[in-house]
Structure I
Amino acid sequence: MSKLNKAHHIVILAGGPSAEREVSLATGAAIETALKALDYQVTMIDPNSDLCRQLNQLNPDLVFN
């Protein structure tokens, strides 16, 4: 992977159907806040059965899980 720069779009996956959903959402929100504070383009999504469609639509450079 090439070096990440602030023009890259990062998608954070957080939530999901597991028992750890709330922890995942809180962690994802903290990561989103930190990356946005560094001026990165960030979108957080809650993965579901439409994950492939969501990722194709957002066309991210990096997915953080």
Structure II
Amino acid sequence: PFPGGLAWLRERAPGMIPWAWAVNGCLSVLASVLAAMIALSAGFSWVLVAGALAYAGAWLALR
């Protein structure tokens, strides 16, 4: 979804592309910690479910 989001931003708000990279970096770090916490407490199946839901949410946001 990130490349699609960048393409969407390039057309609509090119000045926001650096902001998008910053948010992507921050959320990547937070997501890795959250994934480890979910895996330890609920199992890896729930990590996959959470990841799928996050990608589905990103896809819906870019539609």
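When you work out distance in nm of label points 7 Å out along Cα→Cβ at positions 39 and 55 for each of the structures I, II, which one comes out largest?
I
So if we calculate volume of the Cα convex hull per residue in Å³ for every structure here (I, II), which label has the highest result? Please list the in-between numbers first.
Details: I: 77; II: 66.
Once volume of the Cα convex hull per residue in Å³ is worked out for each structure, I has the highest.
When helix-only ellipticity at 222 nm (-39500 (n - 2.57) for each DSSP H run of 4 or more, over all residues; to 500) is calculated, the result is -12000; to which of the structures I, II does this value belong?
Values: I: -12000; II: -29500.
Working through the options, I get structure I.
Here, each number is a calculation from the coordinates, and none is a lab measurement. Just so it is clear, the structure is predicted and the values come from calculations on it, not from any experiment. Cβ atoms are built from the backbone, for glycine too; each structure is taken alone.
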